[in-house]
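A.B. asks: Multiple structures follow.
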Structure P
Amino acid sequence: MTFSAIAAELADLDARGLRRTRRLLQSPQAPRVTVGGRSYVAFCSNDYLGLASDPRLVRAVQCAVETEGVGAGASHLVLGHCEAHGALEQALARFVGLPRALLFSTGYMANIGAITALVGREDAVFADRLNHASLNDACQLSRAQFRRYAHADVNALAALLQETKARRKLIVTDAVFSMDGDIAPVAALLELAERHDAWLYLDDAHGFGVLGAGGRGVLTHLGVRSPRIVYMGTLGKAAGTFGAFVAGEPALAEFLIQRARTYVYTTALPPALSCATLKSLELIDTEQWRRDHLGRLIRLLKRGVAARNWRLLDSDTAIQPLVIGDNAAAVAVSEKLVEHGLLVPAIRPPTVPPGSARLRISLSAGHSEADVTRLIESLNALARL
């Protein structure tokens, strides 16, 4: 591809209102941030519990760097697997109530590594059509037959499973969908997995730390357990740190150590971050007030938004999508909110289906009721223009 062709593609993105830009954050990640020298209330982050800049996590990292150093220096299988990593894996397994957990450097790498290890050319993957891009990429890279079913449509999935002749079968879904905020029908998916001798892969990136008693995630929230479940959780969202893990049966973890290429062939996480995450798990477990407050903010927003020409999707999670439809209109509303001192991202295709451009409102336990009321008033005023 020539540079002129690249320029033409960029111009096309501009014309369709799809070009993305970056804001430069000049403060720690928090509900109130500084960008371009100006203070804003931010509804952009996945820091659902407000832990990303919590002083106790900061101190945990500072203390750990003194004893653990900065970089791990090697992959887990060479000499990068530190005591802090092992302690965190054990703590994560206990936390989510599964036999064993395995750390990955990112959620994207966890999905790519686990799915491509579990299935291949003779197998089939069945995926919800609204799954995160990392899950879709993993399914394609696995070289398994890749079948997608309509969002949360258990009957459509059942029909696909009924007709397959694949050696191994893997059902793949987000637990909480990152752009719609709804929760997958996990119990029904598990019933299909058991009926058709399949695995169920759950990406709980947006549920871990938030859903369920003690923030233990979607499995506790819905009361489901099965050795067929492969559970992935991320640590850079509600936990406020960095990294990810895959949890399940002991044989699963051992198999991934041998076969998951994104685990085998990458440097381990900085061990100090594992120490910080151990502290984060303690706070997630003991500070129920964070989830209680977040729940109140969710209800406040849902009651207050009265934008008739826009549609607030039915979500009971911290992800509250306000569908505007047109790409340019979504961007324009987002920019108007900037003028009001509010940061709310406009999400456009290909992240969401064409015609469903939206504001993705992310609520945090760090927000106040006044913050959310201010957002509601601004949205309702803009909707009347």
Structure Q
Amino acid sequence: MSAKVYVIGAGMTTFGAFPETEVHALAQQAVWEAINSAGVDPRRLEVCYAGHAYQGPCFGQKTLCRLGLTGMPVVNVENACASGGSAILGVSSMIKSGQADLGIALGGEKLTSPSGGFLPLVSDDLDSSMGRVMPAAFAMMARRHMEMFGTTIEQIAMVSIKNYNNGLLNPRCHMKRKITVEEVLNSPIIADPLTRLCCCPISDGAAAVILASEKVARQYTSKPVELVASVLNSGKRVRYNIINESSEMSIRAAKAAYEIAGLGPRDIDVCELHDPFSIAEIVHCEDLGFCGLGEGGPFVAEGRSALDGEVAVSPSGGLMAKGHPLGATGVAQVAEIFWQLRGEAGSRQVPGAKVGLAHTIGGGVSRIESGACSVQILKI
């Protein structure tokens, strides 16, 4: 499958708490914006993959039907936080194989509700029923990283500060406030050492991107963004600690994506990575090869992941500040990279960005990684 795939349009709602807005209405907004931004006739769309975690059956069909888009094949994808990235892989694979020339990947999630929360316990979820919910898992990762490499709580807090500052430049961001190290450290403890300002908010939202074959992309834009690699994997079961200082499946997915793209970590100008908790950015900068193992803390603290740093990490505000409506996240990351590479990111624009990477993890942060990881690389 050597055919090229391009992103030619993107749409996204503001992320935030919208308890009175139905998830399909959010998704419709993102889909319509993506269609308009690409300038395509929606009747030409041939396939849709729709990512979500908790939105019930036929999420994609229900969204598109209300826009008058029916009849096309729609595949609904549930892969926890990697659902959106998995949807992008699905559409791109259809185009690469010649089964479609024009498709849409969408992701959406409604996490605010009268009952609240986004970690419903299910009968076979032994980990969370015994207290190993995500804040606790990432807190254990933070403690291990601190003990092994001397990472400091101040360095972890600097991730929050950077991403909140970036979020102030993003009109679609959930959390809009300027914070200090002292505020981060003095906010309520969620799971030691992570405080409330080290954790992503509970958000609703949706995002969509239009993908096309080369011949179709050139019909609509002179600035298509090529999706040069799209990789999805799941974790391997290995026998060591329940929490490790790195993400095995992220390292493996990134290595595969770099090989497919013919690029390396030093070629990446801008990155949207999976940072629902501040320690995650430190760990995943190491996993993606932006710095060496154990060097993530200084990498952030020295400004090397800032908008004008070696690689701009989470210029959107990331999951920390922009928000994390699970199924929407992977698609929103690709939308942000698309805008960055086309020079359309406004005041958060990364100067001279030509190559970008999007990274999501769904469900797996332990040494026994039972989740999914997606990595996409795009270039202009």
Structure R
Amino acid sequence: MSVPALFRPLTVSGLELANRIVIAPMCQYSAQNGCMTDWHQIHLGQLALSGAALLTIEATAVVPEGRITYADVGLWDEATEAAMASVLESIRRWSDMPIAIQLAHAGRKASTEVPWKGGAQLPPSDAHGWQTEAPSALAFAPGDAPPVALDHDGLARIRDAFAEAAMRAARLGIDAVQLHGAHGYLLHEFLSPLSNQRDDDYGGSLENRMRFPLEVFDAVRVAFPPDRGVSMRVSGTDWVEGGWDVAGTIAFAQALEARGCAAIHVSSGGLDPRQDIPVGPNYQVPLARAVKQACGMPVIAVGLISDYEQAEAIVGTGDADMVALARTMLYDPRWPWHAAAHLGAQVKAPPQYWRCQPRRFQDLFPSP
């Protein structure tokens, strides 16, 4: 029998992936001063046993002021690196799943409360708040404290921080880096004309607005080992008239591909409260399809993908090369097992769990 498209292996920048299921980065808001805690060991550990092809560590700030909340993970000094090393050491004792990390800076959407306490932006005067930075001094939402517009020294500082975090990730043995250029955070803020109203070389034209995100990519690509991939997550559109759109996304993707980008992960929105998103199953897949038709690098689709046949169709029809699951994996950390059983495929599972196979799926877990 032929192998379902969702469970065909794929090699990306030398990294061998067992199937086409990627665990997307999901913020847990459970760090202390940027340091991972035992919550991350529990959370990432269970996902590393899921049978997916790749586990991506949540948005990880490259500087303290780049965190979304005061409880975000960071990778900017020896303490944050050591905390992450401890978590990874524990996971790797029991799982050989490849691990990627998403490096990020939240820009004007930084300095917020954790979601279960409302998620509102905290002013610089708050004990858990700080002054935000962005391409232009434009607040994300009415009532938010305006960010400081980054000068050229500030741009260099942040670019270098991305590169240093990538070097730390390399020391930790992380298999791939993803740069967060989506959801209204700093790199996305440079891309969109709604948030970038600069009048220097980093604003105005599409070429200028792409300049800083591409400089960050180049710096990280130099800093991270050449045999490991660097990818980008993008918002395919702002869902706001006059904002970032799929045409800009394609141009950006082509520029990234020319620089050696390993893959592109296509999400959407997050930049402007006025966004009008047609939320529903596969609502972002057309964006991934458009990018895939214009580029040769692997494309990852994401967003309300929860059904096994749905995921199989996305990959099988060529709309994307991989699917990324986030909340679906939180709800069902064994989703890849269930998808494999439903589609008639095999998936790797730890031997401690082999005896749980239902009788009708006796070939689900391949033994050595």
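A short reminder: the numbers here are calculations on the coordinates, not readings from a lab. Because the structure is predicted, anything quoted here is derived from the model rather than measured. Cβ atoms are built from the backbone, for glycine too; each structure is taken alone.
A.B. asks: Which of the displayed structures (P, Q, R) returns the greatest value of distance in nm of label points 7 Å out along Cα→Cβ at positions 59 and 323 on calculation?
C.D. replies: Going through P, Q, R one by one, distance in nm of label points 7 Å out along Cα→Cβ at positions 59 and 323 is largest in P.
A.B. asks: To which of P, Q, R does the computed value 0.10 (FRET efficiency 1/(1 + (r/R0)^6) of positions 27 and 299 (r between Cβ atoms, R0 = 25 Å, to 0.05)) belong?
C.D. replies: Comparing all candidates, it corresponds to Q.
A.B. asks: Oh, and also: For Cα Rg over 2.2 N^0.38 Å, for residues 235-354 alone, which of P, Q, R scores largest?
C.D. replies: By Cα Rg over 2.2 N^0.38 Å, for residues 235-354 alone, the leading structure of P, Q, R is P.
A.B. asks: Determine which structure produced the value 16 for relative contact order in percent (Cα under 8 Å, 6 or more apart), calculated from the coordinates; the candidates are P, Q, R.
C.D. replies: Comparing all candidates, it corresponds to R.
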